[in-house]
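Readers should treat all values here as calculations from the given coordinates under stated rules, not as data from a laboratory. Keep in mind that what you see is a predicted model, and the values were worked out from it rather than measured. Cβ atoms are built from the backbone, for glycine too; each structure is taken alone.
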Structure I
Amino acid sequence: MSNLDEAIKKFDEALEEGLEDRIDDLKEDCICETCPSYAGTGETSLLFCGTDMSDTITEEQGCTCGICPVYQKLGLTRNYFCTRGPEASQREATG
């Protein structure tokens, strides 16, 4: 299992097990709110990289995923999670 697969598995386990402290730590590091695609949309959710895409954000205006501390911590490789879906979904779609 690759480091990325392991990171995704750990993220999924954290969500499933309700590890609120871990999720809260990741939310504190999340920079979604500074992203050009997020700004001004009225979106309030975070952590699209591990949860689900936004119903509110519909236009890709730029992406800060690659410089996000959460992206670095989890070893993610995709981007535009708010409009294209979380890392795991994007990986499944492209193989």
Structure II
Amino acid sequence: MGEVPKNILKSGALKKYILETSVYPREHEQLKELRETTVMKYGHKSDMSVPADEGQFMSMLLKIMNAKNALEIGVFTGYSLLTTALALPDDG
């Protein structure tokens, strides 16, 4: 039996399509570079990093909340930390 996806989508092909058509095109250049570097350096361990779609969701929530401060506890390569920093306003 194949591995069960760890997300709400049961189809790997659908997840790939969503990432390629709506998530990756909107990803900040620095986040894209960090994500790709993490995959190259850590291989399958890069799964410990926050996925790009979850990062964009987190960014949206921070903006909706008008968050000015955030506390990140524990990081892998800093993808979620960079996502948070980019979502906060200049005076945050």
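Once volume of the Cα convex hull per residue in Å³ is calculated for all of I, II, which comes out largest?
Top value of volume of the Cα convex hull per residue in Å³, among I, II, belongs to structure II.
To test your reading of the models, identify which of I, II gives 16.0 for mean count of other Cβ atoms within 10 Å over residues 54-61 when calculated.
Clearly, the read-out refers to II.
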